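Next come the structures, one after another.
Quick note: the coordinates plus some simple rules give every number you see, no bench work behind them. Just so we're clear, the structure is a prediction, and the values are computed from it rather than from any experiment. Cβ atoms are built from the backbone, for glycine too; each structure is taken alone.
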Structure P
Amino acid sequence: MDARLTSEQRQLRDAAARLAADLGPGSVADLSDVDRVARLEKAVDATGWRALRSDGASGVEVAVVAEEFARRLVDVPFLGPTLADDLRRRLANSPATVAVSPATVAVDGEAVDAHGFRQALALDGVRVAAWEVGNPLASVDLTRTTAELTGRSWPLGELEPDQARRWRALALVVTCAELVGAARGTHALACDYAKVREQYGSTIGSYQAVAHLLAEGLALIEGSVSVLRHAAWAVDELDPDEAVQAALVAKVYTTRAARTVCETSIQVHGGIGNTWDCLAHVYLRKVLADPFQARLQEVHSGLS
C-alpha cells in the first residue's frame, strides 16, 4: 500500500480542518455555546460527510475527516451517523431499511452521537436492528452525546458475514482516527503552552525534561498515524479477517499512545492542566470514553 494521501484526500483533510478550526470549541466555555454548536451542526450537515460511505468514499477518507474533527474537538455527531450510513449501505437490498429515518449507531445498549437523532442502528452478529433513541445519559466525553435506547427494536435485515466484519473494521478504524486526532490536538496544545509559559526566566519548552516529553509524544503520534493509515486502507482492500486484524492492531496501539500523549499534555501544563478551564482534560476524557473500547475483546474473540 501507499501510505501517502492522494491530492483529493489532502483536500478533504484540509477542508475538514478548516471547518473544525472555524467552528470547533476554542475553550471549555465554548462547549456550552448553543449558537456555535448550531452553526457547527449546520456546517457539518451541509458538507454531506456523514454519508461519505454511501458516496463511495474509502475507509481512509472517513478516517481523515474523523481525525481532523477530533483534533479540534468538534462536538456534533460524526462517528455515529457515519457508521449508521455504512450499515444502511450494506443493507441496501433490504426493503425494511426504507422505513428508517436518519439514524446514529448504537453500541453496548447506548446510542452514540445521539444529539439530534431519534433512531439508532445496532449490529448484533450479522443482524441489524433499529431502536428508538431515548433520554440523554451522562457522558465522560464532553464532545459527544450518548442516550438510552427505548422501546423494542425492529429488525432491518442481515449482513453477509464478510460485510459484518468489514463494518466492524471500519468502526474500529474511525474510533482509532478519533484517538489519533485527540492526541494530535492535545499535543499541539501542550507545545503552544510550553512556548509561552516561563519559569526561572525561560520558557518551559527550553528545558530538556519538558522537551523530551513532547518529543516522545510526537513519536507516539507518528507511529499512530502509520498504523491507522494501514488499518483504514485495509477496510476496503484486504480480506475481511485481515482488515479486522489490522484494525485491532491499530486500536491497541492508538489507545495506549493517545492516553499517554493526553496525560503528558496535562503534565506539561502543570497545575493549570488539572483545572476545568484547560482544554487538556477534554481531550483526555474523549480518549478514555472511546465508544468501542468494550468491543475490542469481543471482536478479537470473533476472529478465533
Structure Q
Amino acid sequence: MKHLSLLACLAFTALTAPDLIAQPQIASPVVQTRQAEPQTWKRYTVDGERFSVSLPTAPAMTTQDTLILEINRTRRERSIGVYADGAVYSINVFENIPKKSLDDFIRERNRYNRWDSSTETPVILNDLKGKQYSSVGKPVNDTAQFFAAEGRLYEFSVVGNTAEDEGAKQFFSSIVIGKKTDGIDIHDGEGTPFSGPDCDEIAGGGRDVDRRVRVVMKPEPRYNELARQKQTVGRVTVKAVFSCNGSITDIRVLEELPNGLTDQAIAALKKLKFVPAVKNGKYVSMWMQLEYNFNLY
C-alpha cells in the first residue's frame, strides 16, 4: 500500500519588493505603560501534562504528533504562546521520543544559533536542573530556560524583553514542573489576544520600519479529513496586519484552496505570535503577506 504524507508549511514576506538592505540592530522600545501587570497574571496548565506557569492572558496552543522517521514513531509536541507588553512568552513541550539528554535537546533547538552559547547559566527548579541561554538584540532580546523531566523536554522563552524585565522575572519564577498544580486548563486554539493601545499602520510595509516583525511561534496548518480524502494540494495566500499590540487583524485571502484548507490556514495564522515592528522607538503595525503550502509526499 502506498503511504501518503501530508505536509503544510508557511512562508511569509512584508508587503514590499524584495528588500536586500540589512535591518538595523536596534533594541526593543522600553515599555512605558504596562497593560498586563504581573500581579494580575493567572496560572495556566494543560490536561495530561505536569507543568504550570503564570501568563498575562489565555495563550494560544497547538498540539501535533510529528513522525520521527529514524524510529518510525510519532512524538507529541505542544506549542503555547501569548504576547503582552512588547514580548512573546512561549512554552514548547516535547514528548522525549527518542530519549534525548538535556544537552542534546538544547543543541537541537539551537541549531540556528538563536541563543548565544557563551551565556549558558545553570537553573535549579526545586531539585530539577536546567539551563538558561540568552541573546541580546539579535535582532531582539531572547531568553530561554530548558528542562528535561518525566519523559518530557521543556523550553520556556521570553522574546522581546530581557530576563531582567518585570514580566520575564514573573514568567520564569512561576514555572512549576513535576507535579500537578491548580491552574486554568489550556486547550488548542487561538487564546485571548492581548489588548493594547491603538497605533498607526505603516502603509509602506517592511521598508518603512526600523525593525521588522519578529515571528516567534508559527503553527503549521493542518489537513482536515475532507482535504485528506480528496488529496487537495496547493497554496493559500493571505495578507494581514501584524498590529502593534501583538494581534493579527484585517485578514484578507488572496489565493484560496477548496475542501476547508483556506480555513485551516486562517486558523493557524490566528495562533501565530510575534514581537511587533518598531519605528522611531515605538511599536507599530504593518502589513505582511503569508503563503501556506499544502503538499503530498
> Which one of P, Q has mean count of other Cβ atoms within 10 Å over residues 54-61, as calculated from the coordinates, equal to 17.9?
Replying inline: P
> So helix-only ellipticity at 222 nm (-39500 (n - 2.57) for each DSSP H run of 4 or more, over all residues; to 500), computed for just one structure, reads -19000; which one of P, Q is that?
Replying inline: P
> A value of 19 was derived for relative contact order in percent (Cα under 8 Å, 6 or more apart); which structure in P, Q was it taken from?
Replying inline: P
> Where does the value 5.3 come from, among P, Q, when distance in nm of label points 7 Å out along Cα→Cβ at positions 126 and 214 is the thing being computed?
Replying inline: P
> With Rg and Dmax of the Cα atoms in Å derived from the coordinates and found to be 19.3, 61, which of P, Q does the value describe?
Replying inline: Q
> Given that FRET efficiency 1/(1 + (r/R0)^6) of positions 38 and 262 (r between Cβ atoms, R0 = 25 Å, to 0.05), derived from a single structure, equals 0.05, which label among P, Q identifies that structure?
Replying inline: Q
